[in-house]
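Colleague: Please find the structures below.
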Structure P
Amino acid sequence: MAIDPQLLAFMPHTVTIHAVSGTNNYGESTYGATRTASAYVEPIAMLSSSDQVDEQHQPTKAYIADTNIVLGEKIVLSDGSDPEVASIEVHTEVVGLEHTVVTFR
């Protein structure tokens, strides 16, 4: 199904998804084909407090207009970074609003 254009309007970023093609001799993942998708990447939020500094980072989330993302694939954000994927939630319940929420470490 095609994603609703009104939802796509809220996804101004583009991410590149690199499919895993195997592993090298050191056990590291190697990547093959790539595809791009529209996305909304939440800005990085840092919580801090005073008195000797107690900083905490909230995990970054990306709402991606692609429902075929699987663990192990590398996702390169529009700023060129490729943070480690912590979890993937695929939402396909409502036709036209299909998307994937990816949480990064």
Structure Q
Amino acid sequence: MEVEALEVVVSNIALKGLEQVYEHGIEAFALNAATLYIEELILKIEMLSVNYLVYPECRYLATKSRKYRNIIHGSYLVIYRVTSARVEVLNVIHGSRSITTVRSSRKINI
């Protein structure tokens, strides 16, 4: 069964989250390691156009349609929503953030 390719759209909040991940990586692990880490994460996000069903439903944003999903990349969560026309990357947050922060991703509009 072939999956339909969808457009991937990234929210401004998710872009800011990616920037914070990169900056933290530079401080904690040096430039080369941070660059490799963020490149892997961005590749996973770009591949959501065809791999959007590969990742599990976000357990804190459960719906009947299972439209909220997440990528776990190291200590970070990429929260995204699957619609009929596109994949919307809502937020990139550290896994230690509160459940309330994860749930607030539902309110992000693109």
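Colleague: As an exercise: Rg/Rh (Cα atoms, Kirkwood Rh), calculated from one structure in P, Q, equals 0.97. Which structure is it?
Modeller: Value 0.97 for Rg/Rh (Cα atoms, Kirkwood Rh) corresponds to Q out of P, Q.
Colleague: P, Q: which one has distance in nm of label points 7 Å out along Cα→Cβ at positions 10 and 26, as calculated, at 1.6?
Modeller: Q
Colleague: Upon calculation of relative contact order in percent (Cα under 8 Å, 6 or more apart) from the atomic coordinates, which of the structures P, Q produces 31?
Modeller: Attributed to the structure labelled Q.
Colleague: If you work out distance in nm of label points 7 Å out along Cα→Cβ at positions 18 and 74 for P, Q, which one comes out largest?
Modeller: The maximum falls on structure Q.
Colleague: Separate question: Tell me which structure, out of P, Q, gives -500 once helix-only ellipticity at 222 nm (-39500 (n - 2.57) for each DSSP H run of 4 or more, over all residues; to 500) is calculated.
Modeller: Structure of origin is P.
Only the coordinates and a few stated rules stand behind these numbers; no lab work does. On a predicted model such as this, the values are computed, not experimentally measured, just so you know. Cβ atoms are built from the backbone, for glycine too; each structure is taken alone.
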